[in-house]
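The structures considered in this document are given below.
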Structure 1
Amino acid sequence: MGGFFGFASKTDVIRDVFFGTDYHSHLGTKRGGMVAYDPERGFQRSIHSIENSPFRTKFEKDIEDMKGRICIGCISDTDPQPILMRSKHGVYAVCSIGIINNDEELRNDYINSNSTSFEVMSSGKVNWSALIGAFIAQKDTLVDGIRFVQSLIDGTMSLLIMTPDGIIAARDAKGRLPIIIGKRDDGYCCSFESFAFQKLGCTTYRELLPGEIVKITADGVEVLSEGHTDMNICTFLWTYYGYPNSVYEGVTVETMRTRNGEIMAETEIKNGTLPDVDFVCGIPDSGVPHAIGYSNRSHIPFARPFIKYTPTWPRSFMPQNQSIRNQVAKMKLIPVHELIEGKRLLFVDDSIVRGTQMRETVEFLYENGAKEVHMRSACPPIMYGCRYLNFSRSTSEMDLIARQIIFEKEGENGSEYIGEYSRSDTERGKYLRQEICRRLKLTSLDFQSLEGTVKAVGLPEEKLCTYCWNGKK
């Protein structure tokens with residue numbers, strides 16, 4: 001996915017943006033970038049690969065040479081950015097987060113209509129920010145251009161555009177991604193993650209509405225285009241992607257996860273399916289607060305039978321190669337033998353996607369003497385690859401373990417029964433859980449319901465994007 005951070009101030013903000021951007025490192029693993037503007041030096045930009053080293057280590061030297069009272073930075077899982085553009089609107093930097101599913105179509109339409117060409121990367125792909133900038137330049141103003149390009153995109157796109165006199169922040173039309181404005185005595189900042197500016201002495205000013213476009217300067221925040229309340233924010237931000245102390249739409253990630261675990265335990269108590277286990281445990285990191293909530297409500301002790309070693313590999317989805325990523329995930333789990341050997345363990349994980357890493361984790365637990373391994377997913381079965389944020393790297397929905405099982409059972413018409421398979425109280429739903437148990441060698445398995453997930457977030461379901469679970473926008 002990715003994240004961004006920007007600051008406009010009456011004083012130099014290079015270090016602020018360095019730290020603020022670094023606080024988004026959990027959202028992406030490919031590239032990081034910063035661009036600043038100073039009246040004497042003009043635009044200064046730096047972009048690095050962060051696939052093998054964290055953002056911080058790559059930019060520590062760069063920030064000593066940069067200067068500016070306006071600066072933006074990003075963590076990107078897509079293209080090198082921010083990029084610099086020159087058009088009839090002047091020179092400006094463009095930074096984007098989201099996904100463009102129809103980028104090839106847009107590129108071809110632009111080339112055919114304008115008899116022009118794009119610089120391409122080694123893959124032959126056009127940088128999304130360059131494509132966005134090209135369409136923005138077709139309109140008379142930056143605001144009209146932003147609205148125009150967002151109307152063309154199949155997917156999701158939020159933007160930061162930095163000019164010599166400020167930062168234009170534009171939240172995506174459906175509000176699937178957050179943008180939060182922070183305030184300090186010397187200026188204003190904008191961020192994907194709300195906690196990113198708190199340690200910089202800023203307080204939350206407000207969140208942008210879906211589709212809203214504002215201009216941020218050291219003196220204030222000017223609304224350039226009104227937003228609206230038709231929102232479909234990504235529910236998975238709370239379940240997995242968001243950092244624990246982030247707040248989206250007034251709901252804290254850690255609070256939601258703990259409440260979610262409590263709801264899961266309440267449901268099992270009500271249904272009489274609460275297993276007889278020695279410990280409730282969380283798959284680190286995001287599964288832990290879900291497990292704590294489950295433990296609190298079920299009164300089953302919480303324990304950590306393995307610890308994740310993070311100094312060298314802090315993120316589970318790094319590096320890019322899937323087989324290496326699986327090996328890294330395995331190497332990070334260090335057992336606490338006395339909490340595993342002979343024990344009946346119930347684990348809570350944020351989600352079950354392919355099942356590959358979970359299978360290896362379960363095998364690891366049995367190898368270390370576990371008597372039983374029960375699993376609870378903190379969200380419903382994932383049935384669709386994300387088409388709005390690309391949180392999953394699946395190239396096909398058949399990569400998803402739930403869809404594999406449904407296809408093998410039902411054939412081409414399996415999608416007609418996804419609703420039944422998602423539920424635990426139907427024959428098809430019971431079959432799905434039993435089959436995943438067999439494949440992953442689990443003693444028992446269940447999933448949080450969609451109703452429970454929505455209740456844990458606390459926002460109306462129509463305000464949430466639940467596409468990965470039920471195919472609804």
Structure 2
Amino acid sequence: MGGFFGAVSKRDCIADVFFGTDYHSHLGTRRGGMASYKEGEGLQRAIHNINNSPFRTKFEHIFDEMQGTAAIGCISDSDPQPLLIRSRLGTYAICMVGIINNSEELLEKCFNEYGEHFDAISGGGINSVELCAALINQKDNFRDGIRFAQELISGTASIVILKDDGKIIAARDRLGRLPVIIGKDADGHCLTFESFACLKLGYEIVKELGPGEIVELSAESVETLSEPGDKMRICAFLWSYYGYPTSNYEGVNVETMRYKNGRIMADHDAEEGKARDIDYVSGVPDSGTPHAIGYANESRVPFARPFIKYTPTWPRSFMPPNQVERDKVAKMKQIPVHELIQGKKLLFVDDSIVRGTQLKETVEFLYENGAKEVHMRSACPPIMFGCKYLNFSRSTSDMELIARRVIMELEGEEGFKHIEEYSDGSTERGKKLRKAISDKFNFASLEFQSLEGIVSSIGIDECKLCTYCWNGRE
């Protein structure tokens with residue numbers, strides 16, 4: 001994933017972009033970058049690796065190095081950015097959040113039709129942001145270039161461009177899988193992925209871009225360059241996991257959605273007579289916690305935290321980048337509260353179950369500390385497909401997904417013809433999936449939120465939501 005923040009103002013706005021970008025640190029842990037424009041000096045840029053140190057620490061000296069009345073910043077889980085590009089459209093800085101699945105095809109097109117060349121990175125690959133810029137540069141203006149690039153890219157591309165005249169262009173991806181929000185204060189405008197970032201910096205929200213909409217920001221105005229499209233597929237997983245609790249997307253708050261989601265799961269368990277006599281309802285920290293609060297409030301079972309994550313020295317769950325080390329750090333973070341575990345029947349709610357590796361160790365940890373039963377609830381349906389639009393799951397193959405692996409064990413490839421049945425807990429296949437995962441991980445019981453339940457908790461028409469990771473629908 002990744003996120004961005006930008007501002008253009010009558011005053012120096014480096015502080016706004018520094019703090020605004022830092023507010024997106026939960027969206028990525030690999031690289032951070034900033035670019036600025038100052039009249040008389042042009043464009044400046046800085047990029048740092050943030051694998052082992054947060055954005056704020058790596059950029060704490062930016063105020064001594066960079067000034068300007070316009071700036072953009074980016075948290076990236078992939079390629080270094082923003083890039084500085086010099087082309088017939090002028091010199092500009094560019095950020096892109098999303099994924100390009102057909103990069104090799106587009107590279108051949110650039111080589112054969114446009115005569116482009118690119119800086120190679122390790123393994124012979126290229127920076128996807130540079131490829132996006134090369135496509136934009138084929139047209140005579142930024143609007144046409146962005147539309148051209150987005151039409152050719154298979155995947156998702158939300159784009160932010162800081163021009164050499166001190167204006168910013170913001171483009172939401174073609175199907176609106178990610179949000180782009182515009183704010184305004186007395187001196188200018190900002191753009192942000194997370195709505196709370198601009199509010200905390202004193203901006204008021206004036207516009208949420210529609211799918212494929214392109215705008216140009218100056219201190220004085222927001223000019224629409226391309227009208228929004230009619231078709232939207234915003235990522236439903238933003239509410240379930242990735243989005244920050246205080247943010248709103250399409251008018252729906254993340255935290256309140258998660259409470260409602262938990263209530264729906266509790267009602268379903270009550271109707272089915274499942275998970276009775278539970279001592280405590282708990283969330284797998286941190287993103288499972290609000291779903292668990294909703295469940296506890298509805299079920300009237302006390303909410304508790306049987307273990308606490310130790311975060312002063314390990315604040316981010318995806319650090320370090322190596323999976324083995326991540327699992328070790330995740331285990332080291334877990335500090336038990338023995339009085340809330342010993343002899344207790346516990347029901348945990350997690351935001352999702354992707355591979356299940358860390359969850360298995362969490363359950364073992366709870367039993368080692370005296371838990372009598374550990375029931376598990378997933379706040380979203382079984383993940384059956386690796387995301388090809390935002391790449392949130394980090395899976396290189398669908399077979400890394402625990403639901404897929406279990407289906408293969410139960411039925412072989414024939415089972416993949418019955419994904420919908422396996423997702424539905426009321427069917428025989430659905431029951432077998434849940435029983436097999438429970439046996440594998442030693443859960444006393446396991447249930448997943450239904451697709452209908454998560455759509456209801458968001459409150460947006462399903463046709464406007466991307467649910468590909470759950471049902472494979474484009």
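What follows is calculated from the coordinates using simple rules that are stated; it is not laboratory data. Predicted model only: the values in this text are computed from it and were never measured. Cβ atoms are built from the backbone, for glycine too; each structure is taken alone.
Figure out for me which of the structures 1, 2 the number 36, 23, 14 belongs to, where Cα extents along the principal axes in Å, for residues 232-295 alone was derived from the coordinates.
For Cα extents along the principal axes in Å, for residues 232-295 alone, the value 36, 23, 14 is produced by structure 1.
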Item checked: Which of 1, 2 yields 2.7 [distance in nm of label points 7 Å out along Cα→Cβ at positions 344 and 432, calculated] -> 1
